[in-house]
Structure I
Amino acid sequence: MRDKFVTRFAPSPTGHLHLGHAFSALQAWHAAREADGRFLLRIEDIDKGRCRPEFEAAIMEDLAWLGIAWEEPVRRQSDHFADYETALDTLRAQGLLYPCFCTRREIADEIAHSPSAPHDLPGPKGPDGPIYPGICRDMSAHQIQIKEGVGAAYALRLDLEKATALLKQQGDWPLRWQEGGGAPVKADPRSLGDVVLARKDTPTSYHLAVTVDDALQGVTHVIRGEDLFHATHIHRVLQALLGYPAPRYIHHPLIRDARGRRFAKRDKAETLRSLRQGGESPEAIINRLGNLTGG
């Protein structure tokens with residue numbers, strides 16, 4: 001039996017936290033406290049080329065400075081690759097994965113020369129860029145063997161058409177999720193296409209890892225920025241395929257600067273670290289966030 005209310009804040013240690021991160025963390029933490037629930041901190045560090053231990057330490061220091069407390073131990077994705085491999089094995093056994101050997105240039109060229117390709121479907125674009133046009137989807141076993149034999153780099157993609165057909169056959173379609181206190185949202189994963197779930201050198205991707213982590217940690221409420229609303233379409237598909245319960249979702253508005261731009265890690269003047277060093281207090285930061293949202 002899952003706990004009544006469990007939520008999380010899941011940053012990547014690729015830089016210092018900015019005001020947008022602070023707002024999201026505070027939203028989740030306050031929600032957990034109001035519900036007498038649990039608040040988890042997860043470190044999403046699957047990108048070993050960009051993640052740094054010093055940024056992880058800074059994340060925890062900044063959150064503690066804001067007055068946010070979390071449960072221990074902290075889950076680090078890089079410590080749990082075996083969990084993602086298990087999920088991949090389940091999807092592989094269902095015949096839903098295929099290797100993609102395309103470079104970004106090859107994908108872009110294919111899209112440019114295919115005006116009726118799937119990227120013309122309505123809806124938001126996924127975090128991986130333009131929707132993949134399916135170049136490698138029907139590659140033969142012999143062709144795959146040749147590519148693998150020469151050590152070609154590849155990504156493992158979800159065959160969305162097969163996945164949808166399977167869910168329909170099982171009576172699990174259409175999929176929906178509960179968004180805040182409103183009406184259920186119908187999932188339309190076509191807007192993301194055959195997403196990447198792993199790569200040759202990394203046994204997971206954001207979509208797979210976050211889905212597995214939320215299920216294994218018993219997360220009941222996912223509170224995150226509205227920029228990730230579109231990702232929920234594919235996360236619902238993965239939850240259904242892997243037999244995971246669907247959490248409730250709250251996608252909050254993004255915090256923006258005075259010029260209307262989203263805060264980003266490259267904006268060093270707006271990181272919590274720089275604001276702290278400039279003499280701002282936690283209370284001042286929280287008040288500032290309230291003013292930015294009209295709260």
Structure II
Amino acid sequence: MQVVKTIEELRSIVKWWRGEGHSVGLVPTMGYLHEGHKSLIVKAVSENDRVVVSDFVNPTQFGVNEDLSTYPRDIDRDAALCEEAGADVVFHPEPEEMYFPDSCTFVDMDHLTKGLCGKTRPTHFKGVCTVVSKLFNIVTPDRAYFGEKDAQQLAVIRRMVRDMNFNITIAGCPIVREEDGLAMSSRNTYLSPAERKAALILHKSLMLGEEMLQAGERDAGKVKNAIVEHMKTERLARIDYVELVDADSLELVKTITGPILAAVAVYIGKTRLIDNFSFNPGQEKRE
């Protein structure tokens with residue numbers, strides 16, 4: 001496995017792979033990889049001849065007073081995980097490699113980015129769409145892999161690929177959780193022992209909402225209120241949002257008649273965590 005830092009070198013490698021007739025998978029990440037990321041890489045390795053993992057803390061998706069400078073980084077650890085998972089190349093550029101000093105071109109989206117995380121992080125998805133578009137243009141993958149924990153991001157990327165006619169298949173991969181249910185995240189490292197325990201309220205509250213839906217409740221407001229009230233039982237939790245939205249359009253729903261996404265963002269201390277579940281009426285509970 002190789003770790004490359006320049007666009008030119010990566011393009012040269014991909015060109016050689018293409019000349020040999022190989023398919024290419026891409027797993028975009030911001031590094032500090034965990035078992036959730038590893039599951040994406042393993043999936044990509046199983047479906048492609050060659051796999052690139054990007055390991056890049058993208059500055060354009062961080063807003064003012066967000067955690068760009070403190071975001072955890074460990075490329076040696078990341079490279080070891082990628083090699084173990086079967087990746088062929090880790091792309092680890094510096095910001096100066098990805099963005100020209102006078103860069104003034106961005107990829108942005110309306111509608112899907114207005115609610116959920118976009119409501120309190122208004123520039124976030126502009127940065128996401130821009131860097132993912134750049135990675136797609138650099139790697140030209142056949143398939144790209146994203147985790148379902150970042151459900152809004154996955155929906156945004158899928159819509160961008162459709163709208164911009166990228167010839168790429170987007171694969172969403174299930175949330176990977178700790179044994180106690182906490183969704184794996186690089187930001188979990190910020191949590192103190194007490195905060196780590198308190199963070200379980202996200203999954204527990206969502207499970208309560210999912211149980212209501214499984215039992216036949218279809219009033220989105222009632223489900224939302226139950227999730228919110230359970231969240232409030234944890235004194236270290238401060239809710240950013242709790243919403244039930246259409247799985248495709250991400251518009252708020254009142255009555256649940258089709259596939260929906262129940263998504264939450266909660267501050268545990270100073271750390272913002274997200275979690276979600278999907279639900280489709282008439283289908284059995286997904287394990």
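Here is how the numbers come out for the structure above:
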quantity	calculated
Structures I, II, by mean count of other Cβ atoms within 10 Å over residues 81-88: label with the highest value	II
Computed 0.94 for Rg/Rh (Cα atoms, Kirkwood Rh), for residues 185-248 alone - originating structure among I, II	I
Comparison of I, II by mean count of other Cβ atoms within 10 Å over residues 193-200 - largest value held by	I
Structure responsible for 0.70, with FRET efficiency 1/(1 + (r/R0)^6) of positions 113 and 177 (r between Cβ atoms, R0 = 41 Å, to 0.05) calculated and labels I, II on offer	I
With relative contact order in percent (Cα under 8 Å, 6 or more apart) derived as 16, matching label from I, II	II
Test item: FRET efficiency 1/(1 + (r/R0)^6) of positions 9 and 105 (r between Cβ atoms, R0 = 41 Å, to 0.05) calculated as 0.70, pick one of I, II	I
Which of I, II leads on mean count of other Cβ atoms within 10 Å over residues 145-152, largest value	II
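Only the coordinates and a few stated rules stand behind these numbers; no lab work does. Fair warning: this is a prediction, and the values are worked out from it, not measured in the lab. Cβ atoms are built from the backbone, for glycine too; each structure is taken alone.
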